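These notes open a run of structures that come right after.
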Structure 1
Amino acid sequence: MVGLFCGASIGREGPTVQVGASIMLLAARIGGMAQARGLILAGSAAGIAAAFNTPLAGIVFAIEEMSRTYEARANGLVLTAVILSGLSALGLVGSYTYFGETELVVGTSREWLAVVICGVGGGVFGALFSAAALNFTRRLKRWAQPAPLKRTLVLATACGLSVAIIGVATGGSTFGTGYEQAHGAISGEPLPVLFFVEKLAATFLSMISGIPGGIFAPSLSVGAGFGSTVGQMLGVGIGLSAVLGMAGYFAGVVQAPMTAFVIILEMTDSHEGAIALMAAAMLGYLTSRLIAREPLYHGLSRAWIAEGIRAQREAAAQVQKTDIAETGDGPRQG
């Protein structure tokens with residue numbers, strides 16, 4: 001919340017996934033339930049469903065991105081959690097479509113060319129963002145090891161200043177989630193040609209700074225900006241190309257084409273363009289896989305797990321040294 005207030009290019013959906021999963025894990029521990037993993041999946045699905053009012057996307061996200069495999073035992077938990085989170089969201093904010101209703105009809109050859117360019121181009125930019133984020137995150141962790149607190153604060157300050165400079169230079173358009181810009185593009189208002197590059201840079205700097213924010217909403221804004229640029233170049237509808245750009249870029253970043261397709265379909269209520277959306281998402285995914293073999297979230301999670309294992313080993317070694325010092329049972333020299 002502080003990051004959004006200060007203008008960081010982050011979204012609320014990452015924290016809602018983690019908070020939802022944590023709540024369900026806590027419930028599993030309190031209740032002594034054996035299906036902790038299924039409850040974590042259910043909590044993450046509920047977080048996505050509540051953040052964007054997209055219940056189907058929450059289910060697909062849990063299956064495709066969080067688990068990578070479909071467990072029949074967990075489907076009831078996921079569905080129940082999504083239904084309850086959806087009812088809660090409806091009770092609090094009512095029924096709504098995140099980006100409003102959009103007509104998405106692809107008929108001409110130029111519009112189908114936009115599908116290809118948005119899919120392939122979005123996949124390229126998404127893969128570059130994903131690969132750079134993984135590479136920089138790992139390098140910065142090693143760089144910060146000698147003095148973690150001091151160097152992390154230096155990094156956060158430098159990233160925050162850079163995000164502020166980009167935001168001021170663009171008239172404030174890169175601050176925040178980018179919802180207004182994406183919504184405007186989908187409604188047919190063209191964005192500046194280089195907006196997607198500026199928003200991508202602001203999102204990348206916000207992410208590596210260590211701030212706890214999501215990349216879903218900013219990625220949708222970047223994709224809409226890229227699609228808007230493609231639409232202006234080809235002379236096709238801005239709203240159409242913005243939605244296609246969202247699908248291609250988002251699928252390229254997270255390498256989860258089903259999640260990208262379903263979440264954008266629910267956000268825009270553009271069911272008549274489902275085939276075009278699926279094509280853009282699949283092209284974005286395939287292109288991204290050719291450039292970046294490791295999915296972003298799984299690469300980040302592996303680094304986090306490795307760091308946790310290393311910390312446990314260091315703690316165990318320290319305990320062992322303490323025990324040896326107290327008992328005097330260290331190795332004896334003959």
Structure 2
Amino acid sequence: MGWNSWNKFRTQISDKTVREIADVMVSSGMKAAGYEYVNIDDGWQWKRDAQGKILPTPNFPDMKSLAGYVHSKGLKLGIYSSPGPRTCGGYEGSYGHEEQDAKTYAEWGIDYLKYDWCSASRIWKEEDMPAAYQKMGEAIRAAGRPIVYSLCQYGRYKVQEWGPTVSGNLWRTTGDIRDAWDSMANIGFSQSDLSAHAGPGQWNDPDMLEIGNGRMSTTEYTTHFSLWAMLAAPLIAGNDIRSMTPEIRDILTNKEVIAIDQDKLGKAARRISKDGETEIWLRPLSGGAYAVGLFNRGTADAHLEIKWEALELPGKPRVRDLWAHKELGVKPGGFGATVPSHGVVLIRVSD
């Protein structure tokens with residue numbers, strides 16, 4: 001859980017902005033809700049010195065000092081590079097400097113690396129992806145500092161099958177998300193077949209959150225957050241949290257939904273039924289409970305129902321609505337709800 005600069009700021013990022021984001025991560029209640037990483041995406045790199053060491057742009061005058069500031073807030077700092085010679089934005093990548101860059105990140109106090117394929121295709125073939133990512137994975141381990149390793153190569157070459165073997169902690173399963181209903185829905189609802197590959201320490205990553213960037217409705221952002229939580233996906237906010245509305249803050253800090261995402265069992269949801277534009281997703285939780293998401297992708301309200309026999313649940317399960325923060329009581333036989341267009345009803349079901 002954390003925040004990343006790309007979705008809102010692209011390459012227009014600076015030390016000042018990152019410090020302000022860290023401040024608001026604490027003051028907004030996001031840190032208390034579980035958000036931990038403040039991640040600088042593309043655009044921080046400047047050039048290499050005579051010894052080949054990567055130097056930040058003047059917008060980042062002292063990376064070690066910045067890391068110290070972020071750490072003083074009880075947060076962690078992330079950074080970005082590529083296995084190719086250039087990043088997506090055309091900045092210095094890590095090709096040929098993997099060990100040197102990993103050591104530099106460790107010296108600065110970096111806690112997270114997003115490693116984006118981009119220009120690596122100029123150097124490597126598709127089938128070389130595991131080797132390219134393993135090179136940096138080994139460099140990170142040798143650098144002697146715990147660093148979360150985020151593989152970003154858009155789900156190509158069945159990354160979910162080899163991501164853990166190259167020390168990956170999370171791997172992108174899709175192309176880039178946009179702040180639009182069709183983009184979010186097409187990505188999120190396509191993840192069911194990957195559920196078996198998620199587990200503690202190794203996560204499918206359907207890309208960062210667009211919640212609060214302004215081009216979806218509150219209902220759609222609620223669906224976005226619910227679906228990512230059901231998928232056991234990393235929750236990496238991508239908005240300007242310094243100016244977010246109370247409604248957006250309440251979505252991002254809904255502790256009951258976050259608890260679904262962060263459930264220690266680590267199992268991702270799968271689709272258990274689809275009827276036209278409606279879908280029901282099921283996620284097993286620790287302690288024998290379940291999260292159930294009733295999703296309506298259509299343009300009109302729709303009534304959805306689930307029968308407990310589909311879950312093989314004994315007895316008469318109790319139901320809690322995680323967005324209404326309300327106990328709905330014992331529901332013998334099953335549960336039904338009217339779900340608004342592009343909306344969701346997310347419930348926790350337990351004995």
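Each reported figure results from applying straightforward, stated rules to the coordinates on display, with no laboratory input. Predicted model, so just to flag it, every value in this text is computed and none were measured. Cβ atoms are built from the backbone, for glycine too; each structure is taken alone.
Worth a mention:
- Given -0.92 for log10 I(q)/I(0) by the Debye sum over Cα atoms at q = 0.19 Å⁻¹, for residues 127-198 alone, calculated: source structure among 1, 2: 1
- For mean count of other Cβ atoms within 10 Å over residues 39-46 computed as 27.2, the structure of 1, 2 it came from: 1
- Distance in nm of label points 7 Å out along Cα→Cβ at positions 151 and 215 - highest-scoring structure of 1, 2: 2
- Of structures 1, 2, the largest value of FRET efficiency 1/(1 + (r/R0)^6) of positions 63 and 247 (r between Cβ atoms, R0 = 41 Å, to 0.05) belongs to 1.
- Value -25000, calculated as helix-only ellipticity at 222 nm (-39500 (n - 2.57) for each DSSP H run of 4 or more, over all residues; to 500), assigned to which of 1, 2: 1
- Which of 1, 2 leads on distance in nm of label points 7 Å out along Cα→Cβ at positions 15 and 119, largest value: 1
- Test item: distance in nm of label points 7 Å out along Cα→Cβ at positions 143 and 183 calculated as 2.8, pick one of 1, 2: 2
- Structure (1, 2) behind the derived value 24 of relative contact order in percent (Cα under 8 Å, 6 or more apart): 1
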